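I've put the structures underneath this note.
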Structure 1
Amino acid sequence: MEEQLSTLTQAQRLCVGVLRSSSKEPFPEHYYLRFAWCSPGEPFDAKSAQKVMKKFDRRLLALSVGHFERFFLRRAMYPIPGLRARSGADVLYMNPSRLFPKRDSVTFMVDHLTYMMGCMLEREHTLAYGICIVADFSDFTMANFTVQFFHRMLLVLQGRLVPTRVEAFLIVNPPPWFGNIWAVMKPMMSTEFMAKVPRISFNDLGKHLMPGYEQLLPNDIWMGRRDAKSLMDLFIQERKHIERARMAANKR
């Protein structure tokens, strides 16, 4: 945390200090930096960040890898190590066709998304450059959609309820009838965020991702070559290690 603060400008450090002093209940120290970087609009906007702090559900602070371990078997979303967007943003793979809001808890699924992005934002690079979500809509059906789920998901992606920084939400290979879903989504997004949500084909991925992306994409998506199960297993093991170490440090 101190190392990350040392790289900030004086104005940026002042913003973090304002957030820390204005918090009625203390947050974990690294959260003040996250709120600052992820303030809606522009990073380090104290007023914008304070609005998110007030809406933040502190229940989310207790989320851990153990909450979602069975859900991980679906591989509905996970980070892709080494893959970045052309903007420099780290990449999160998402498959909405593996989410069933009419059957599963919407709160649980949104918590899952929040947790995955939160894990990524523990890295300084991701805080600075944000997250690019590659959302594969190839097998998407109406069973994967409710207005409530998409509304809450989009609030989270826009950083309105939790501190997160999504630089792109790529809707990849949506079905021909997706225009009906898009019509529902549009009023849920700010004009600024909507510009970050292109609907593209698989062949357009190269316009958004770094050269050589085909070698780094998981084989859960068409043209991906990396073993998706291994990526998911690696994420789970890394998170268990990080969270055990953090728990041990807190007991000292």
Structure 2
Amino acid sequence: MSHQIVLHHLNASRSERLFWLLEELGLPYTVKVYYRLPGGAGPPELKKVHPFGRAPVVELDGELLAESGSIVRRLLALKDAPGRENLEDVTGDDSAFWSHWCEGSLMTFFQASALIGGSSQAFLAGAGGPISEEGNKSVGDYATWVTTNVLGAQSKVHLQEIEAYLAAHPGKYFSGTDKPGEGDILMLFPIRSLFEGSRKGKFEVGPATKAWFDKVKARPAVKKAFERLAKEEEGQKKSNL
């Protein structure tokens, strides 16, 4: 059975990991790219696709799917996908844990830090109106304190938990097996940000985590995924000029 799949992708967003899953499954798909506004928010066009106005959103055989974890589960349920055997057969306890932990724990701190950092900079730049020199310093001091001593400290604890698990399962994925699973697909986005994205150099990352990332990047489907992502972003941006 062939499936009609459209991936609605926002640049620099969680939707990048769905490129990996779709390539791993060997499913043909089309991509609609949306570009962030200067302040970092998604464009209003995304709300025409889904009320959340966020990405990823996937159209699967005419049905609209939202939320990364839910989308991943639905795509993994397509047992007729040509590359389904490349991934964990049935989502095990480890995969289920890490898929929920990724968004429910780790990304909570990552996202809060990004929100406070970005919003405080906008506020200091005048988004909230004129601000005194004293107020300017207070806002800056607070943002630095909370992102470093609260959110940053918790992020470090969470990264240590990742390292401990992977060190205890050398050469394995977050599924605990030789095949990546639901948890690996979800964890790609935050871990990639530590090596190649906005969080590069901000945290100490252990060798087991680095080994996992290198192992994932070496997969042919991941290479194809990021080639496709770059091609779609660049090509559609040019066509919109």
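If mean count of other Cβ atoms within 10 Å over residues 67-74 is calculated from each of 1, 2, which structure is the one that comes out at 18.0? Working through the options, I get structure 2. Using FRET efficiency 1/(1 + (r/R0)^6) of positions 163 and 211 (r between Cβ atoms, R0 = 25 Å, to 0.05) as the calculated read-out, with 0.20 as its value, let me know the right label among 1, 2. Considering all the candidates, the number was obtained from 1. Determine which structure produced the value 10.6 for mean count of other Cβ atoms within 10 Å over residues 3-10, calculated from the coordinates; the candidates are 1, 2. Only structure 1 yields this read-out. Taking relative contact order in percent (Cα under 8 Å, 6 or more apart) as the measure, the highest value among 1, 2 is held by 2. State the single structure among 1, 2 that was used to calculate P(r) over Cα pairs in 10 Å bins from 0, in percent, giving 7, 29, 34, 21, 8, 2, 0. Label of the source structure: 2. Taking distance in nm of label points 7 Å out along Cα→Cβ at positions 35 and 203 as the measure, the highest value among 1, 2 is held by 1. Computing helix-only ellipticity at 222 nm (-39500 (n - 2.57) for each DSSP H run of 4 or more, over all residues; to 500) across structures 1, 2 gives -12500 for structure 1. Taking distance in nm of label points 7 Å out along Cα→Cβ at positions 91 and 131 as the measure, the highest value among 1, 2 is held by 2.
We did not get these values from a lab; they are worked out from the coordinates using the rules stated. As the structure is a prediction and not an experimental result, all values here were calculated from the model. Cβ atoms are built from the backbone, for glycine too; each structure is taken alone.
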